[in-house]
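Alright, structures below, take your time with them.
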Structure P
Amino acid sequence: MLNPNTVFRKTPEGVAEITARTLPLRAELRRLMILVDGRSSISKLATFVRLPEIDSLILELQSMGLIDSTDGTAISQHATGAETGLEPTIEQFLAARGAAVRAVNDILGPSAETLALKLEKCQNARDLRTAVTEVKQSLARMLGESTGNRFLEAVRSAAKI
């Protein structure tokens, strides 16, 4: 569980997303993005979304690079699969990218080619976070939320070397 007193702000990418609407954000993610203002704590933001979902929504927006905590630290090692406040090591990045490709192939078989290529093209952690989020959303739409979450867990587990 996230610290309910943590405050988040939009990153420059988040501000651009609010105005340009280029990402296919689900309604609850877009609503939360609009509410993130750099002053409101998670506990205050939770009153506007389903309480059990606040942690996963915050993590998803942060993994996409759209929000960050006001003190500049990552949420937690447990939540992100990386050391708090640090970019992943090259080994973590490669493990996560490989796990993402394997997981999407395991789930979709031959139909995974387009999504797997999107993941393989990622050259840095930020691109991979965005691609993993997009693949998770695609899997959730196609096969249900539990499949999307299973994919995300496989990637996070691989990054914890």
Structure Q
Amino acid sequence: MSVAVVYGSTTGYTEDLALKISKELDDLVEVVREVQYTSADKMLDYETLIIGVPTWHHGQLQSDWADRYEELEDYDFSGVQVAFFGSGDAERYPEHFQDAIGILWRKFESLGAELIGKWPTEGYAFEDSQALLDDGKFFVGLAFSKFDQPDVVDERIKRWTEQLRDEID
């Protein structure tokens, strides 16, 4: 099984999350890379991608993912498992919480990827999100609210990575 963690990070927070997640999955993860240095064709070298992206302002992709977004269209991700984690600010932007992981999931889904790692919405205070699955009870991936829930980060990472171990083929 080949697993890569690919993330975009402007402030370093999502990078820190990527490193913590890869440490929990150290026996599975082959590489941790910033998306700005990882082309879409290089992502296809892996059977499983764990993708990290922060949501900026009013539901925008982080700049490195925004730069890579159009390039993804040229590739077929059928057979690739994709898990998402995202950082956001539910306090200041409750109507756009985790939109970026939802935007990326829809792109990868349209290219044939298989979603793993969905995460319950219970325990979060937000108004709306593009990252919600149809039932509204799950995000497409692990959600972090950077400023209002710092005390649950490590526990959520531990639970989510245990879940991923069960879901990764």
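Taken together, the values in this text are just the output of simple stated rules run on the coordinates, not laboratory data. The model shown is predicted, which means the values in this text are computed figures rather than measured ones. Cβ atoms are built from the backbone, for glycine too; each structure is taken alone.
Could you figure out which one of P, Q the value 0.92 for Cα Rg over 2.2 N^0.38 Å was computed from?
Going label by label, the one that fits is Q.
Could you figure out which one of P, Q the value -9500 for helix-only ellipticity at 222 nm (-39500 (n - 2.57) for each DSSP H run of 4 or more, over all residues; to 500) was computed from?
Source structure: Q.
Suppose distance in nm of label points 7 Å out along Cα→Cβ at positions 111 and 135 works out to 2.8; of P, Q, which structure was it derived from?
Q
Which structure, out of P, Q, was distance in nm of label points 7 Å out along Cα→Cβ at positions 47 and 63 derived from, given a value of 3.7?
Label of the originating structure: Q.
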